[in-house]
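Student: These are the structures in question, set out in turn.
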Structure I
């Protein structure tokens with residue numbers, strides 16, 4: 001059986017991937033287990049070892065997440081990164097938001113989380129994206145780099161704003 005995107009719980013994977021990419025960038029989580037799992041992924045010498053460390057990271061993040069809504073994800077992020085967590089990238093109109101995002105992108109050089117609403121099969125539901133870059137399009141990372149499904153996404157900025165606005169522009173980002 002080939003795994004599909006529906007075969008795993010997206011939010012813990014997305015948050016774990018965010019924690020890992022922050023770790024690689026030198027922004028370390030306060031949680032010792034998360035730091036250890038991130039380091040094990042970095043030091044893995046074969047795919048099985050790396051996958052096991054990645055799955056350990058996801059399990060730990062799942063333990064920290066009280067839910068998938070913005071408040072729950074912000075609570076878990078605060079446990080990991082304390083007062084460096086901010087939620088105001090989505091304030092203002094589209095032009096102001098885009099300028100703020102680009103300023104953050106160029107000054108911090110860190111990924112951030114955005115929650116959008118989109119169609120999944122027959123239903124419309126929220127999804128958390130790990131935003132890596134915003135140019136004329138929004139590039140969101142594969143939420144689960146530990147599987148063989150390539151899920152990197154690219155959305156035109158205007159489409160991203162529409163989907164993001166459906167969730168009141170929920171977002172999380174860190175200051176260094």
Structure II
């Protein structure tokens with residue numbers, strides 16, 4: 001593994017970890033319930049418990065207990081109705097955190113796409129070709145075309161100057177084949 005591919009791998013791994021962390025945090029934040037939801041759920045639990053107790057008081061014949069449980073059930077019904085009027089407020093900073101998380105996820109996705117080469121393919125498909133690639137293509141076209149005086153050696157030399165990675169690979173290939 002070369003130094004640049006190791007660096008690319010580390011960047012992709014870091015971006016992937018960041019995306020995973022943001023997804024987990026988003027899931028946790030979306031799973032939180034608002035105050036009206038919690039109040040309503042607790043009122044339902046109180047009503048169910050009171051109804052169960054009421055049944056036991058009826059079986060035992062204790063009228064005062066039944067009346068008390070009826071009152072608790074009515075109060076729980078009132079709480080459920082009142083819960084719909086509670087205005088759940090969010091902290092002032094929560095909106096900024098949400099937008100920052102979305103922006104970070106989008107940036108991480110773009111970085112991963114670019115580092116894996118998919119971004120370059122999308123860019124080429126849309127016709128957004130880098131100047132370096134266009135000039136290299138022009139040089140190769142001139143080297144192949146008989147009407148131009150550009151030789152293949154000149155094209156290879158120019159390409160090596162434009163792309164240090166290509167130059168390193170070319171040197172290694174020449175060294176491995178004993179063309180030094």
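Values in this text are rule-based calculations from the coordinates and carry no lab data. Keep in mind that this is a model prediction, so the values were computed, not measured. Cβ atoms are built from the backbone, for glycine too; each structure is taken alone.
Student: To which of I, II does the computed value 4, 16, 20, 25, 17, 11, 6, 1 (P(r) over Cα pairs in 5 Å bins from 0, in percent, for residues 78-133 alone) belong?
Tutor: Attributed to the structure labelled I.
Student: Using the calculated result -14500 for helix-only ellipticity at 222 nm (-39500 (n - 2.57) for each DSSP H run of 4 or more, over all residues; to 500), pick out the matching structure from I, II.
Tutor: I
Student: Can you spot which of I, II the value 6.5 was calculated from, given it is distance in nm of label points 7 Å out along Cα→Cβ at positions 62 and 118?
Tutor: II
Student: For the read-out relative contact order in percent (Cα under 8 Å, 6 or more apart), a value of 20 was computed from one structure; give its label from I, II.
Tutor: II
Student: Thinking of I, II, which structure, once distance in nm of label points 7 Å out along Cα→Cβ at positions 54 and 110 is computed, gives back 6.0?
Tutor: II
Student: Going by FRET efficiency 1/(1 + (r/R0)^6) of positions 70 and 142 (r between Cβ atoms, R0 = 35 Å, to 0.05), which of structures I, II comes out largest?
Tutor: I
Student: Comparing I, II, where is distance in nm of label points 7 Å out along Cα→Cβ at positions 22 and 166 highest?
Tutor: II
Student: Once Kirkwood radius over Cα pairs in Å, for residues 14-93 alone is calculated for every structure in I, II, which label goes with the largest value?
Tutor: Once Kirkwood radius over Cα pairs in Å, for residues 14-93 alone is worked out for each structure, II has the highest.
Student: Then there's this: Could you figure out which one of I, II the value 64 for percent of Cα pairs over 27 Å apart was computed from?
Tutor: Derived from the structure labelled II.
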